[in-house]
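Next come the structures, one after another.
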Structure 1
Amino acid sequence: MFRLIPCSHIGCKKYAVEDYYTCLEHSSDPQKVLFIINKALSDTHNHRDMLITDALFSDKDFSHTKLSMCNFARCTFRNVDFSHSTIHSTFFDFCLFDSCKFDDNDARHTVVAGSTLINCTFTDSLLIHTNFMGIDARHCDFSTSDLYYSNFSSSHLIDVQFIDCNLKNTDFRYTLRKQVSFKFSNFEEAIF
């Protein structure tokens, strides 16, 4: 799993950013650190054990990125394209995703719990064993995706599409659902 090296700034309880000794907030040049992280996420190499929390990513193309066992907790993503990406065992808990694309993704065992998703698309994706527990999703589209054993329990789902999805063993218990479509999906095999 990702390295958990404490920030070297006295009294800080956050973890240091990948290959640095401080968290982003206490970095001597946060813009340079973000530039380096953005450049890395824009390539097609496999990124493993990357840790950066509480960062803002806006208007970025991270399509075709490969992430494995990374931590992006409490980050904000605005108009970011993660299409055609491979994202395994990565943490995006308590993030804000606004107008982001995750189309044609292979995302397995990933955590998006507690996050807010607004105007996001996850179409034609493998989202197997993914934890969406407690999300607030509005105007999102998961159509034609495989959500086998994923967890949406305790979530707010407003104007969300699950059209033609595999929902076998997908957990929707205790969800608030308004204008949610399960058309052509096997919703009878989901858990409500």
Structure 2
Amino acid sequence: MSPPQDDALWQRIATHTIGPADASLSFTARLARENRWTLAHAEQVIGEYRRFCYLAMTAGQEVTPSDAVDQAWHLHLTYSRDYWQTFCPQVLGGDLHHGPTRGGAAERGRFYRQYADTLAAYEAAFGEVPPADIWPPAHRRFSVDPQGVRVNFFDVIVLPRRVALALGLILLAVGRLAGRIV
């Protein structure tokens, strides 16, 4: 369920194209590339970013995005002319500022509660639970996801934790055996 199709704000948000339409690297393609997502997943995240923007203007409370939605928001902010000259004034009808945390336990608690309230506002506005692959539970959003970092795959090899542990144990065993053989 989406907001009412006759909702003018929703129609403006849903039909707004981010970035130049003739760009060889579209907003969607760039979002996918920078986050190592498929184009289909990036499109889903952009749809959820649109819903987040709708909530930000209609929920009557501060809202907090999921990490994936925040990635879309960050990228949109880099398209500064579109964001500040078109999207905010003409589409949203007001400014939507990004307010990162100042850190500390009080801020962590505030954003945790705000995120949980955002999930509830999402359900009330759209009549469905937010998709968990884009909107994880608050615990994951504020305990697990912040551990993520950007990695240049040209410079490093990234292995799942289980594979790395198994390889480490194998190398340790081979090393011990080699020490006994020599």
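What follows is calculated from the coordinates using simple rules that are stated; it is not laboratory data. None of the values given here were measured: they were computed from a predicted structure. Cβ atoms are built from the backbone, for glycine too; each structure is taken alone.
The figures follow:
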quantity: Origin of the value 1.0, where distance in nm of label points 7 Å out along Cα→Cβ at positions 23 and 87 was derived from one of 1, 2; calculated: 2
quantity: Origin of the derived value 23 (relative contact order in percent (Cα under 8 Å, 6 or more apart); candidates 1, 2); calculated: 2
quantity: Label whose coordinates, when Rg/Rh (Cα atoms, Kirkwood Rh) is calculated, return 1.00 (choices 1, 2); calculated: 1
quantity: For -16500 (helix-only ellipticity at 222 nm (-39500 (n - 2.57) for each DSSP H run of 4 or more, over all residues; to 500), calculated) the corresponding structure among 1, 2; calculated: 2
